[in-house]
Structure formats: structure tokens, C-alpha cells
Structure 1
Amino acid sequence: MLRRVGFIGLAYVLLLVLSLMILLPLGWMVTVALKPDGEPVFTLPPQWFPTEHWEWANFGRALLDPARPFLRYTINTLIIVGGEVVGTLFSCSLVAYAFARLRFRGRDFLFSVLIITMLIPWQVLMIPQFLMFFKIGWYGTFLPLIVPAFFGNAFFVFLIRQYMRTIPRELELAARVDGCNYFQVFWHIVLPLCKPVLAVCVVFVFLGGWNDLLGPLIYLDSNQKFTVAIGMANMVTRAEPNLNLLMAANLIMMIPAVLLYFFAQEKLIGGIASVGLKG
């Protein structure tokens, strides 16, 4: 018994040490963000607390800086990411339902072609897409970053399709007997049971869009339309960046992703088959 308690205690100590190691960079970011202008950042030994006072105004300065309006950048990024999330869930769930439940000639072949497209890197399509969007007048707008999401994504179609195949068909047959058509079965029966996999897609799409630098850098042409990724890159590439404002902006930009995780973590956990049976 004592040996078991000792092993459990040792495990908790190791977990605590590892947690502190993971949180160490975050603590350093908070320390730098609260330092006044002109106070040295890189010191030996490291200075974990400001010598004079805590400069809480750095967070407001980082958000409302006229040269780099991070508040505006945040709104722009949320608009783009919101459109990508809606478009991905709408298009990928419909296509996945067709591949998972409907029977039609060439289904398996078309699904194989869809999977093969995952091997094509985005950089190969970058120039043709830019020329197409430029010619139709979408350059300098959010449309090239949002509209492609409404045409599906092979990875998310595969993910949702594999999830839907595990849902018992008896639920759909019962709905068909009650007079539901295919779309009603999809909307009222299958889609509510797919909340866990849809939550995974939302997290992936949100994080991908939130951290995307290359896409907005190609299509956006004005400071008022930039995203947080471009704003952070502009701050980092300055000759003498204000590290306290840079760290303050970093911490603020982490908040949406952290909140998304805490709100979605319950949906990320759960068995596929058990969810289908509980419906």
C-alpha cells in the first residue's frame, strides 16, 4: 500500500514539474508584457518581475496602436475564420453524408479521387488561384479566403464520412419510414449525432485560419484589412520591436484559441458508436 502511494505521489510530482516546464514560456511572456518601456528584457539571471511597477496599460496600447490596430486585426480575423468554419461545416458535412450513406454509381471511385487530392500541396495551386481571384475582382477582399471553404476540404470530408459510417442505419431507416426525405434525415438525424467530429473540424479550421499568414498576405492589400498573423509578423520584423507590446499582443491573440478549446473540449471527448446509440 505504501509503495503504491509512493508511486502515485511520484507521478504527481513529475506531472507538476512537467506542467511548470510547459507554463514557463507563458510566464515569461506575461512578465515581459507587464514591463515598462525601456526596461531590459534579456537579463542574466532572468528578471521575472518588473523593478518599478506593473505596466497593465501595455495590453490596451497593443490593441489600440494606430500603426498596428490589433483590435481591427482581431475583428478581421474573426470574420474570415467564421466564414471558413461555416463554409467547411456546410459543404463537408453534405459531401460526407453522400459518400457515407447514399448509393450511386462511381461513389467509391469519386471518393478515391477526393482522397488523392489531399496529396496536392496548397503551394501548387497558389498562383492559379491568385490569378483567378484577381481577374474576377476579389483581390483586396476577404472573399478569396472565405469562399473556397464552401467547396469542401478533402481531409474534413474524409473525417466526417468515417464518423457517419459508424452511426447505426436503423436510425435513418426509422426516419425514412416516418416520411423523412434524404435531406431531412441528414439534418435532423445524422448531423446532430455528428457533433463531436464537427467540433474537431471547428477547432482545426479555427486554428488554421487564426494562424494563417500566407493566405491573407497574398490577398489583402491594406492595413485596415490585415489579420492578427500579419500584424504579429509586422511587429516581429521591425528593426527594434517593443518586446513588451509584442508579448502583450501575443497574450491577447491567444485568448480566442484558449476559449475555443475550453468550450469545445466536452464535444471532443466521446465515443462515435455510443453517441449514435444514445441519440
Structure 2
Amino acid sequence: MKKILTLVLGCVFGLTHAQTNEKSLLWKISGNGLTTPSYLFGTIHITCDATLPEKVKVAMDKTDQLCLELDMDDTSMQTQMMSRMMMNDGVTMESLTSKEDFTLVDEFLTKNLGFSAKMLNTLKPFMVSAMLYPKMMDCPMQSVESELLKMASSQKEETIGLETVAEQMDVFEAIPYQEQMNELIKTAKSDLNRDKKELQDMLDLYKTEDVAAMIEFTKKSDNAMTSKYDDELLNNRNKNWIARIDKIAKEKPTFFGVGAAHLGGELGVIRLLRENGFTVEPVF
């Protein structure tokens, strides 16, 4: 359960509105008082092939610790997530939709998850949608973050996080429950076909390392979770991370792994780090 929660929670963060001219997911961070460079890598949270590129392995060898969005080694993470999965104020999925659509969602979830909508009724709809990610793939689900964790462990290096579980889960309090439910209904009505196609297109784009193409793709997405909530999902979090990246990188050379969405754009991590005095260069 912990593995599923940590991998799928980040999916909506993973490929949304990234923009930079260079086709690279790996960036070298130097200058601004750093004696040794750190590295920034855009990850994808679920994939069919999480094999790390050689340039990533080299960068991992040159750094002394791994920093992901969350500290995935934290043994309390599952408990923290579970405590924030429910909607507040007595809201239920059933109260957010018509009787007809709730019946449709109920049948869909029973078929795909083995749980009725009534059993999951108080969960945030996005959390229910996230449980469906393994069903959207035609292969066993892998994670780039998991591969980075394995490598850090083999090097006997510490893993830390840029934000807390509470900070990440609060994003889904900022996005209206109704919007989340509308997307779950769309998924049920398409019987996963819409979502399968979009996920596969995202995976194909990720392989190209072309974040400019990714932004064009997501602008056209029918899914409001990837097209309407830049501030909640990306921009506000990016701003919060910069001071943390600054402090961590100055303490020791660090390999930062965050969803590819966070790299580019006017309020992306690359631009914000440059504005704060760092030199950030693509690694090809």
C-alpha cells in the first residue's frame, strides 16, 4: 500500500506545464557559493521502464545524498498519507454527483478496484483516481524514484525530502472536491480509455526529454487536474523549494529528483534557481 500511495500521489505532479528550450531532464547546479555542484533531475512517477540513463548514474556518483519531493524512507509516511485522504466537513463522492453518475462510478470502481464507491465514499476523488493508475498501464508499474532510492541505498547515502507529506497532501484541499469528482466521472465514462491514451502519450514524450513538447501536450489536456491548477500543483511548491534547495545544496552536493513538470516555465525550478544566483546547465 505504501508503494502504491507514494507512486500514484505524484502522478498528477509529474508532467504538467514544463518549458525550457534544451532537451534534457538532467541539469547541473553550480555557482552562488557552491564548492561542489549538485544536480537536478526531472522524474516521472510511473513508467514501464525506469532504467536510469548513464548520465544520471554518473551524477548520482558525484553527489553525496538524494533529495526527492518526499522523504520516501520515512517510515511514518504511509500513516501521514492515510490521515489526509478523507474529505472534510462530511462531504462524500455521492454528494458531489447525480444518482445516475454515482451508480456508474460505483460499477466502474467495483470492476477495476474491487471496491464499491460507497466503500470509498469519503475519500478525496483524486485519491480514488490515483488508485487506478496501475490499471492504465499495459505493463508492471515501475518508478524512477524507486530506482534512485535503490542507487542511493547501494551507495549508503541518505535520502531526504523537499516537502512534507502534509504540504503535498494539502494541494488536494486547494483543488475543489467537485473538480476532482468531475474528473473521476469522466474516467468512469470512458472506461479508462481516455486516461490510458493520455498516460501513454506522456510516457512517450518523457522519453524524448523534450519538456517544451510536454507543455504543448498538457495545454490541450481534457483533464482539469493537469491543465487548470498550475499554482496549486506546481508554482507555489516551486517557490517554496528554492530556499530549501539552496540550503541543502550548500550543506553537501545533492542529487535532486522532482517531477519533470517542475523544471521549466517562468516559475519553474530552473528559472527560479537562476534568478537566485545559481548557474543551471543542461547535461546532455
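So if we calculate relative contact order in percent (Cα under 8 Å, 6 or more apart) for every structure here (1, 2), which label has the highest result?
Biggest value here belongs to 2.
Comparing distance in nm of label points 7 Å out along Cα→Cβ at positions 88 and 176 across structures 1, 2, which is largest?
Of structures 1, 2, the maximum of distance in nm of label points 7 Å out along Cα→Cβ at positions 88 and 176 occurs in 1.
Compare Cα Rg over 2.2 N^0.38 Å across structures 1, 2 and report the one with the greatest value.
1
Taking FRET efficiency 1/(1 + (r/R0)^6) of positions 112 and 224 (r between Cβ atoms, R0 = 35 Å, to 0.05) from the coordinates of each of 1, 2, which one would give 0.95?
Only structure 2 yields this read-out.
If distance in nm of label points 7 Å out along Cα→Cβ at positions 216 and 256 comes out at 0.7 when worked out from the coordinates, which of 1, 2 was used?
Going through each structure in turn, the value belongs to 1.
Going by mean count of other Cβ atoms within 10 Å over residues 152-159, which of structures 1, 2 comes out largest?
1
Which one of 1, 2 has helix-only ellipticity at 222 nm (-39500 (n - 2.57) for each DSSP H run of 4 or more, over all residues; to 500), as calculated from the coordinates, equal to -13500?
Attributed to the structure labelled 2.
FYI, it's all coordinate maths here, none of it is from the lab. Keep in mind that what you see is a predicted model, and the values were worked out from it rather than measured. Cβ atoms are built from the backbone, for glycine too; each structure is taken alone.
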